[in-house]
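No lab work stands behind these numbers, since they all come straight from the coordinates. In this text, all values refer to a predicted model and were calculated from it rather than measured experimentally. Cβ atoms are built from the backbone, for glycine too; each structure is taken alone.
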Structure I
Amino acid sequence: MSKPQVSTHSWTIQRLYDDFYKPGQLVFNTEYQRSEVWNLSRKQKLIDSIIKQYNLGMIFLRRKGDLYEVLDGQQRLKAIFDFINNEYSTSAEFTPEIGEMDFETLGEDKNRYSRFFAFDLIIALVENADDETTSDIFLRLQEGMPLNTAEKLNAMRGKMHNIILDLSNYPFIKNTGIKDHRFAHRLLAAQIFALELNSNFDLMDFHDINFQSLKDMYEKYSIKNPPAYAISNTKKYLNFLGRSFGDKAQIIRRRGDFIPIYLLYSYLEKKYATQGIEEIFVDFTMNFLNKVESTNIKDVFVTLKDKPYHDFKRWRSTGALSSKSFRERFKIILGKFLEESPSIELKDKTRAFDYGQKLAIYYKDKGICQKCHKEISFDEVEIDHINPWSKAGPTTVNNGQLLCQECNRKKGNKSY
């Protein structure tokens with residue numbers, strides 16, 4: 001391919017509308033652009049700017065044969081064409097000199113009508129550019145402009161982009177109450193994939209999911225595929241969640257709740273026998289989120305019973321996407337799930353209680369040694385088999401109890 005070229009032109013609204021828009025030669029490519037974010041008032045302000053002959057800034061197009069792909073300026077062009085097609089009127093607030101007037105009525109004023117169509121738009125035309133070069137041009141155009149993380153990632157091309165696009169269309173993500181505003185669903189898909197790819201559940205070590213970390217992932221896997229296990233696991237877990245929740249996924253309305261819920265099932269699937277837990281998982285999630293929403297993080301005095309939900313909401317309100325924040329929220333939701341499903345068994349029939357079981361038993365026993373009734377911090381607790389492991393006692397929350405170190409040493413291999 002020859003070297004990319006960028007040239008600047010001055011095209012009237014009439015030329016863009018008659019020569020490019022009406023024949024279908026303008027392509028509004030949402031793969032580069034924001035999703036629709038302009039409300040009516042923003043469109044009316046733009047039309048007011050045209051009527052007052054203000055500068056609208058530069059529109060960037062990429063030529064692909066006979067087609068012209070809009071790289072930047074989609075919202076402005078759509079607002080103009082929608083007005084010409086009489087889909088909305090001007091505003092008396094923004095343009096009091098003409099009040100509320102649709103384009104057809106504006107046409108009765110020959111002077112304003114001709115000035116509107118003769119309004120010049122500055123066009124930067126990109127030619128001979130492949131997708132990778134176009135993505136780079138687009139990102140450079142946006143420097144200093146308020147693109148969010150999802151929009152910046154969406155402009156990056158390669159294998160990772162295609163995988164995330166596919167994951168974002170899974171029913172569980174689409175059925176949540178989280179609106180797909182400015183590629184929000186693609187960002188969620190990228191975040192859970194990054195966590196699936198890089199987290200260590202045994203150490204409770206979770207990868208950052210900020211923009212720079214996600215950008216590094218996109219760049220690393222732009223040409224080569226990411227590990228197959230990460231793709232397989234993410235799809236498998238999203239399928240389970242989509243199948244289990246169905247339309248009930250609407251209860252998940254916050255991005256700060258979505259990730260801990262996904263991580264909860266990811267953890268359970270890796271470590272526990274999860275056959276037949278679909279209904280239990282959904283009922284728990286719905287009850288948990290309802291209790292979180294019913295708490296007030298401003299309350300000074302919180303009962304021990306309500307503390308996990310209070311803490312979850314507090315962590316969610318402080319840097320919801322920081323690794324520390326969602327690690328703490330994940331620990332809370334994991335502990336509460338295993339507390340309420342105490343008979344679920346580990347896949348590995350081991351003597352040691354896993355981290356989630358320790359949390360659940362700590363919640364169950366309210367942080368109090370079950371022998372001497374002394375309050376213990378989580379870091380100091382020891383988890384004991386009520387019915388000893390040596391006597392076929394299972395490693396489940398039901399068969400676990402909280403003991404301080406001294407009481408655990410005294411108990412030894414006895415049952416009580």
Structure II
Amino acid sequence: MRTILLDRPPRRRPDPARTLLAVSAERTNWAGNLHYGATRIHTPASVDEVQDLVARTGRIRALGSRHSFSDVADTTGELVSLARLPRLIKVDRAARTVTVGAGLRYGDVAAELHRRGWALHNLGSLPHISVAGAVATATHGSGDRNGNLATAVTGLQLVGGDGELLAVRRGDPDFPGAVVALGALGVVTTVTLDVVPAFDVRQVVYDDLATDTVAERFDEIFAAAYSVSVFTDWAGTTRAWVKHRVEDGDDWTPEPAWMGARLAAEPRNPVPGMPAVNCTEQLGVAGPWFDRLPHFRLEFTPSSGDELQSEFLVPREHAPDAFRAIAALAGRIAPVLQVCELRTVAADDLWLSSSYGRDVAGFHFTWRQDPDAVLPVLAEIEAALAPYDARPHWGKLFTAEPEQVQERYPRLADFRRLRGEYDPDDRFGNDFVDRYLG
């Protein structure tokens with residue numbers, strides 16, 4: 001169900017020749033592995049400008065914070081970045097929601113929410129990612145009971161193909177298909193999210209966690225705290241990031257030894273050998289949720305960006321076997337890897353979500369930026385995970401054939417119908433969407 005917004009006066013359609021739209025000169029994604037094929041990258045300063053741009057443009061795609069490594073956001077038409085839209089952060093205390101500008105970064109939203117006494121249920125590893133881009137690709141944090149970032153969405157405002165401003169809200173029949181939509185239904189301009197009262201988190205790191213222990217006690221490890229991540233380089237260094245939510249009267253203190261691992265006495269960086277200065281505070285020091293749930297601090301670039309990334313999400317019951325299958329390839333993986341992160345995500349009902357209908361475990365790979373060396377190894381990993389019904393993250397690199405990806409999304413036919421209703425002229429598609437969604 002689409003609602004045409006009528007709570008604002010009709011737009012005065014300006015002469016296109018007089019519309020002032022900044023055009024971005026940046027032509028690559030964050031890591032530099034992808035050069036956008038768009039003819040122009042617009043950076044409008046208002047929703048009205050977005051509407052006018054869409055109404056008079058052929059194929060057009062929204063561009064987030066450029067953290068995708070796949071060509072999910074690329075187009076041979078035109079791109080529109082929402083980074084210059086007004087800084088909207090509007091809290092509805094009664095509804096326990098916040099409405100934010102789609103181009104804002106999670107870190108900016110989180111700090112302001114906390115100042116007002118509110119929080120989001122979870123955050124990704126990086127606070128630098130844009131809200132709309134993360135939602136559209138089902139980006140996630142970690143935690144057995146935590147859904148991905150898109151599960152907090154209660155409403156979207158988007159610009160349709162004719163420039164109309166549309167709204168979709170939780171409870172609408174097609175809402176689960178419109179949230180994680182890879183930008184294929186329109187240009188999202190605002191996102192409304194559930195909020196919860198602000199809370200604190202203590203973060204500790206355990207060194208020297210045995211990989212055999214991870215496989216044998218997987219469920220126990222990831223149930224140990226509000227959010228848990230395990231990092232390994234598959235060459236002998238494996239650590240656990242344990243993030244404990246602080247409750248009223250909480251006197252929790254970390255054990256010096258846990259799962260055969262030992263409590264780190266100094267801060268760590270998830271990437272072995274990298275400095276910890278750009279990471280969020282550890283050592284069990286309690287602090288606000290937005291400065292503990294991500295691994296990296298907003299004021300620092302987490303790395304040079306000289307990397308590639310892949311991620312595969314498997315049903316939770318297959319996680320130990322999937323872990324062993326990857327471990328069998330450690331000798332192939334380690335030479336081209338920076339670090340591998342394991343996380344867990346709760347099931348949801350969002351049609352194109354990688355956790356649709358099932359709790360999942362995510363296996364995330366941060367590679368050295370050497371595509372010729374990485375891609376053969378990536379194909380071996382995908383082959384090893386094939387028996388476990390792995391779904392690739394839409395914004396990361398993968399080599400699976402489109403038919404293999406499509407068969408893992410049982411609501412794909414429903415999404416195709418929805419796409420036809422929202423975008424009958426195929427304004428918001430691109431090669432990636434056409435390839436993997438049909």
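Quick notes on this one:
- Structure responsible for 3.3, with distance in nm of label points 7 Å out along Cα→Cβ at positions 164 and 308 calculated and labels I, II on offer: I
- Which of I, II leads on mean count of other Cβ atoms within 10 Å over residues 276-283, largest value: II
- Among candidates I, II, the computation of P(r) over Cα pairs in 5 Å bins from 0, in percent, for residues 172-235 alone that gave 3, 16, 23, 25, 19, 11, 2 used structure I.
- With distance in nm of label points 7 Å out along Cα→Cβ at positions 116 and 388 computed over the structures I, II, the top value is the one for I, the highest of the group.
- Across the set I, II, relative contact order in percent (Cα under 8 Å, 6 or more apart) reaches its highest value in structure II.
- Of the structures I, II, the one that 35, 25, 20 was derived from, the read-out being semi-axes √(5λ) of the Cα gyration tensor in Å: II
- Test item: helix-only ellipticity at 222 nm (-39500 (n - 2.57) for each DSSP H run of 4 or more, over all residues; to 500) calculated as -14000, pick one of I, II: I
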